Structure P
Amino acid sequence: MRYICILALAFFCLTSTIHAQQNQNNVFPDGTPMSDWFLDYTKVKLSSLGKQFVITDFGVKRDSTLVQTRAIQKAIDEAARRGGGVVVIPKGTFMSGALFFKPKTHLYVSEGAKLKGSDNIADYPSMPSRMEGQSLEYFPALVNAYGVNGFTISGKGTLDGNGLKYWEAFWQRRKENPQCTNLEVSRPRLVFIWNSNDVQVQDVNLHNAGFWTSHYYKCSNVKILDLHISSPHSPVKAPSTDAIDIDACTNVLIKGCYMSVNDDAIALKGGKGPWADTDSTNGANKNILIEDCEFGFCHAALTCGSEAIHNKNIVMRNCNVQEAMRVLWLKMRPDTPQKYEYIRVENITGQAHSLIYVKPWTQFFDLKGRKEVPLSYSEHITLKNIDMKCAVFFDIAITEYDKLAQFSFENLKIEAKNGTYNKSIINGLTFKNVVVNGKQVH
């Protein structure tokens, strides 16, 4: 009996320790516990989405060269008219311009199916939209959901932006004018979800976007699960094809995704400009969990900016990085008031050019008449449990307008061509068990 009691006590202590570690890991950097919502990875089932509206039942032909926007939209509209349901893309390739999902409608892309975007911008009529931290008239995406609470995209098929023509046009314009902006060349995104709550996007392939791949604006409770997101960086670079743009959103889970694009993999947006923090169309990103993801080529695995005013409680963990230029990039924009706080990057393996990159972002700098330069803050930034090969360990250079404080590096094993660092740049930089090129740093 005594032996059994000892075993029971030992088991209790072990499980208590495990639970304590789990509870500690499932806490945001400011100490706020993650809700159970972040720990629920349940997939949406086709059978739970209501009546199925297969697009070929609405006059859509199995012709991959024919733009059939009206016929596909008819299936969406009919689903909405009948009280909701799921629009099904069957096996085959179907081409379309901008599609607009309605309340209580969903999208299912069957395995072997491809919904391919038209490469004629006329098939994406300009309308009020959001792009690069601005509310403006712009082109919609291939798949759009405005105010569609509970919207889902599922299935193991592909949304293909068919972006080559747009990429070539952009590089031609950049050749003519090296200072041209991203918005000067008319290009559609692949997915745009706006002002929608309880969204889930799972399992699909998002490929070859003309512009940003997926953009979520003013949404809450968004789950992005097991996506394969790619656009090429050779032989033709696919410019500005960010994999996931989170723009003024709260509660976002990104889990199990593969991302390889010719720009940032995950970018946190929210607004730009000298008075961006007073504009009601802008906003903060709060409570973002990124885990179990793999990053191929990208400019950065996780980026704050360049159009962002406030990012708080951001966690990236248990990820592998292979071809990223940077693991964490904090873009300090000198014409925009910014605050990046309580960001934790942990349990990361692989290789990148820079582990952490913090520098002013001066492209298209414009104070718009404001006399004083707004300050940018990055505070409570933690890098923990990281085993990486890098060209540059500590890629940080700031101006008097950039305020860095309370950075913590813990349990890092780094091989770097440039392993130097400058602790004076950051007010309150701490190293704990940090080894660079085989040497302990302090």
Structure Q
Amino acid sequence: MPIRTAILFPGQGAYLPGVLAERADQVPEAARTLEAIDEVVTAEGREAVGPLLLDRDAPSLADLLADDTDRLDLAIFAVNAVAAELLRAVGVHGDVMVGHSFGEFAALSAAGAVSVTDVARMACARTDAFRRAAPPDGGLVALDVPAWRAEHLVGVLDEPGLRTAIDNGPGQTVVSGPVEALEKLEKTAVDLGIRATRLRAGYAFHNPLLSGAADLFRRATAGIPVRAPRTAVYSPLLSRYVVDAGDVREVAERNMIAPVPFYDALLTLFRQGARVFVEAGARQALSGIARTSLPAAAVTVPVLASRGDLDSVVAALTAAGLPAARPDGGAGAASAPDPGPGPAAPRDEPDGTAGLLAELSALYADDLGFPAEMLTEDIDLEADLGVDSAKQTALLEKVRHRYGLPALRGEDRASATTLGRIADLVREQRR
């Protein structure tokens, strides 16, 4: 079967509080999926994860990393599983499923190789294995260099336990290891002019340092039934397609310790004909990787990059040329019928409110990779879209130069969290 559309499932960090607040209840199967996961989670003696995804005021990613990493892993899988149901409900099924790191479990589940409830049990067993094995304090550092340069730097440092873990493309390689080794890596990278970013991760993933936890996980999940996938699954861990139940077990059991050549997976699928890459998870990490790593012919779609309703999902998909529609037959934001010509609307001056907002929306959409229609006047860049402070600062500098504004005060930068507020700031500074 020809490949055109790949569904990408993210792993660590793909969490946004309340991201399903106005979506899960619009698709009955999505709501049932979340309920089924919570039934497993609570039966295992853990706190339900549904509230994290349905309440906009739920704890942040930083809060969960500090206080409740167990629920964070389960929440990431729950978002991915519900996102798969939302895509099916609007008519987008995908030709191949691809997971990144922990996202490989969701890819296997979406392809029918493991049930949603059994993956929830696996996720519980995984967090138990981490706790029982008590691996040394470790983490991940992203280097803005290709894999060959990262491997050379790791080799020169020769620190015990330091490994290249994830190849995300020419612009980013993730290194895994003990905290002390990562600190030396960061210092050396800065000295060499290489940008190094400590990622929000609780362990040294994709590293033999987690072998003890991986062994515990393998024994705890040996009885969980798996089967050959019904939909094609390309596993970055295996660097090939998942063929049978044995492959499914290998992906699950080696997920903690095996490196992730994600860039190679993207290139392989692109060469085989994939041109649309849909991210079925919170935020847009994988969409960004695909957008910067693949040729311009590739289209990326982050369907849950921010909070919103089902119409925003349909809008993102239809903007990419996919035939998506609301399951209830209602028109999505991007598929509303054309009412035909009507009375001419009043036209703003170039610096009028509507015109300025449209310009800002286009500027931010181009840089962030969101459909412009998602960037409404009151959407919060950090809370709703996950745009970090460094990126917001860089975008404000673009705005300042575009409109010839003076240097912005600290309080102005801090308050510029929505496009509406940024438009106000532009008008104030231009008076």
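Every number here is computed from the coordinates shown, using simple stated rules; none is lab data. Computed from a predicted structure; not experimentally measured. Cβ atoms are built from the backbone, for glycine too; each structure is taken alone.
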> Who wins on relative contact order in percent (Cα under 8 Å, 6 or more apart) among P, Q, i.e. which is largest?
Replying inline: Q
> Thinking of P, Q, which structure, once helix-only ellipticity at 222 nm (-39500 (n - 2.57) for each DSSP H run of 4 or more, over all residues; to 500) is computed, gives back -4000?
Replying inline: P
> Comparing mean projected area of the Cα convex hull in nm² across P, Q, which is largest?
Replying inline: P
>> Among P, Q, considering only mean count of other Cβ atoms within 10 Å over residues 71-78, which has the greatest calculated value?
In response: Q
> P, Q: which one has mean count of other Cβ atoms within 10 Å over residues 183-190, as calculated, at 15.9?
Replying inline: Q
